[in-house]
Structure 1
Amino acid sequence: MTAATLHKPATRRCIVTSQPCEKTGLIRFVRTPEGGVIADIAGKLPGRGAWVTADIEIVRKAVTGGKLARHLGKDAGRTQVNAEFLFENLAFQVSRQLAASLSMLRRAGRLVLGRMAIEQNPHPAGLLVADDASQRETASLISRLQPDWIEYGLPAQMLGRVASRASLAYAGVILDAAAPEDVMTDRLVADIAYWRAFGTAQPDKTGPDEGCHAD
């Protein structure tokens, strides 16, 4: 077995598009013991799973078109999809996952919190900018630091909780130079993408929601 084989990303097939995709580009949904359906962002819940491309419109199609209910109800009997609850829970999970990634980076000593602390680092790999940050201050900070990548519009309260404050305008991500692959930063960037797509997700009000079920 070659090294390339050992590191080959795991793939699954989207139940809507029928296209194979790496698991990082999909969301897993599972049937609850009560017959409902919820997202499994962490990928740890037991039971039969249905994989859907991590795109809000494709997830809506899976819900309103009945594909989730039919797929998850094949071997388990009646499955009811409550679209409003599903999307509320999905938004909660992606926000919690992002907060966990930020906290993990901080515990590893790789998240610098606050503008003054960031300015003491000569070249942070990434800069996280809160939704209430000053445009002028942000432009000045970017000009001085020249970070490799920038993520704008993150919730100031979420960044603040990581720092045990009410809110925070900036956080810097430090590169792990000792590691051949920066898994933690990759995870953070992926979680930010999930949050952008689903952090405020709402069901499609033009189609059926709670009526989607499979017997």
Structure 2
Amino acid sequence: MDFYEELIENDLNPFILFNSNGKVKNFNKEAEFLFNFVTTKELFDLAISYASSTFGFKREFITLKYEKQSFYAILVGYANDDEIALRLYKEVTIVEAVNIETNFQETNLYTLIDLSKSTTLINSNLKIEEIYDVSIPELKLDINQFLVTLNTIFDQLKDLTTLTLKVFIKTGEYEIINAKKYNIISIEFKSEEKIDFIDTNQFANTNVFFVQNTIKIEIPLIM
């Protein structure tokens, strides 16, 4: 790998090279991470829709969001009919230090989920299939904020007939807090019925996503 290939590989912005049929020929580390949240077909369609009408490069300032990944612009380029390249420019925010000892309390995740269900679903006929990773230990989090988030989500789902609630540790993904790496717990609310998700200000301080009729909460596993 030469210098320029190393530069692309370690770039903070995702880079993907497609062939004319939409098959991925090359990509960097950031693109590999992005593939967890969006299909290669969607990205190829994005590249095609913003490509210039003639050979060359075209930059567009557009807002894109794929779960926790946000972008403010893209660059599309091609020099022949066989390949097309896409680069996405990532939004970067300043991450403030989190005082875990002050703001976080040790708790049992499933106890909080049961508490939220019992308070918000009292008059609901919602049937929940629970798929829990029972190996998840007690952890530290902001209990009040977490309960507000859970209560808001259950309140939005209380009129459904059935719901699948899945809790698990994500594989190969981590969150960096105060320069330390933590595993990520995903809490997913999914239904065969249409979910009318409302992104309220109650989610302002939490990682809540709505993708393919599924509401997801992601929290770091801090012990």
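Computed values, structure above
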quantity	calculated
Comparison of 1, 2 by FRET efficiency 1/(1 + (r/R0)^6) of positions 62 and 166 (r between Cβ atoms, R0 = 30 Å, to 0.05) - largest value held by	2
Test item: semi-axes √(5λ) of the Cα gyration tensor in Å, for residues 110-149 alone calculated as 20, 16, 6, pick one of 1, 2	2
Which of 1, 2 yields -11500 [helix-only ellipticity at 222 nm (-39500 (n - 2.57) for each DSSP H run of 4 or more, over all residues; to 500), calculated]	1
Comparison of 1, 2 - label where relative contact order in percent (Cα under 8 Å, 6 or more apart) is highest	1
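Here, each number is a calculation from the coordinates, and none is a lab measurement. Given the structure is predicted, the values throughout are model-derived calculations rather than measurements. Cβ atoms are built from the backbone, for glycine too; each structure is taken alone.
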